[in-house]
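None of the figures in this text is laboratory data; all of them are computed from the coordinates on show. Predicted, not measured: the structure shown is a model, and the values here were computed from it. Cβ atoms are built from the backbone, for glycine too; each structure is taken alone.
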Structure I
Amino acid sequence: MSNNEWQVLNVVKTLDEVTALVQQHQVSKFRTSNLKTSTKYSYRCSQYRKYPLCRYDIHVNILDNNPDDIKILSKNVHSHQQHNTTTRLPSSVRESVAKYVKCDLTQTQMKSALSIDHSNIPLPSSQLSNIIRYNRRKNNPEIFYK
């Protein structure tokens, strides 16, 4: 499907049907345009930040003189092959930190254990300190109420 080719996805009668279809296609509202003769709702892939190459779009056109005839158009397809790069620590490291915090290990003990468990992953000390601090606070909310 080319970038400029809109195809009719469906024609529905109610906004509830539109909502159901929007959820089914995993899109989120991007823009609302009030035109002279209609209202147009634009939706895009709900994971567009995670997958920047995904250009999936849906437009919902509601004519002012015929609100019971709602036309839904789509363009492109979901493209979730290339994940956006991130500087966040990998999930496996964050899960290990949470486990170590529950075991009451010190920060030095955690760093040693992580360097053994995740030897192939770089562990920036500032990120590691922050995730340890976060998990300790999350597991001990009573320290905020003293």
Structure II
Amino acid sequence: MSAESEPSSESVIRQDIDRVQDDVSALSDSSDNEQVVELLSAIEDFIIEFKRLDAEKRKLEARVDDLDRRVPAGGIKADSSAGGTNPRDQAVLDALEDRGRCKIQVPELKQLYRRHTDIKNKRTLDDRVRHLTVDGPFEFVSPGLWEYIPGSN
């Protein structure tokens, strides 16, 4: 028997669970002992929960497979046409480009993100501003103040 035609351990487990469920049903129908019936009912509950979790696992695996198909082998790369920045950062840089070299305060950068991107969450704004000022065309001036220097990154 080849490896391809052998059932997977998961399919064997599913078959075993189905057999146990059939056995439990047969025993439940023929048993008059209340403790046995309660035990068999608990086993049936475990089987139902197992099947629910197994179905959920399959759905999650299908979603992962779908994402694996859509994401390139090396992962998601920054947009190289935008100088290695992501589109949200680039939208802010594009807005700053009209100003040329200038000093800008952190709250103003956050406002540019709010105006030119879909980012509204405070933590996300903080993270994007931190990333942009460290990795982008900015020089530190003082706490909360950066100098935008076009073309310096």
Structure III
Amino acid sequence: MDKMKLFDKISIYLDPIFAVVLIGLGALRIYEGLYDSTLNLLLLAYYFFFAIILLMTICFKKVLYKYMGFLKGDFCKALFYIFLAILIFADYHYWVNVIVGIVMGTAAIFNLIRFLVALCDKKEQGEQQAASSGKANEPLV
């Protein structure tokens, strides 16, 4: 259970990290002049839009979770992080996107592993409780 506490402490910082990275990547792309096509403008809009959503999960949780409830669950949030990492890879010709995408993909996979470890721990606890209560061999009907 100690590793879950460590994973949870680290995962608290994933929202601000993803938001800052998306804002920084968008600002770098503007600085480099990479807004010359519709695709690049759309990527910039997505970067800033999703960064605002992630910042809102820090500041306005109650309002955001009301309209985007999928961000409340660990599994859905892990899938959202994977989506954002894939979005960063959309322009793979720019070397910064590749490096940032690899780092953010690693963070997204870390969050997914955190969810899976928590799921295994819950299953283990349920089996231990069932064994201790003597109902391990009874059918679940």
Matching -10000 (helix-only ellipticity at 222 nm (-39500 (n - 2.57) for each DSSP H run of 4 or more, over all residues; to 500), computed) against labels I, II, III points to structure I
Note: volume of the Cα convex hull per residue in Å³ at 148, derived from one of structures I, II, III, originates from structure III
Calculated from one of I, II, III, distance in nm of label points 7 Å out along Cα→Cβ at positions 70 and 118 reads 1.8, and the structure in question is III
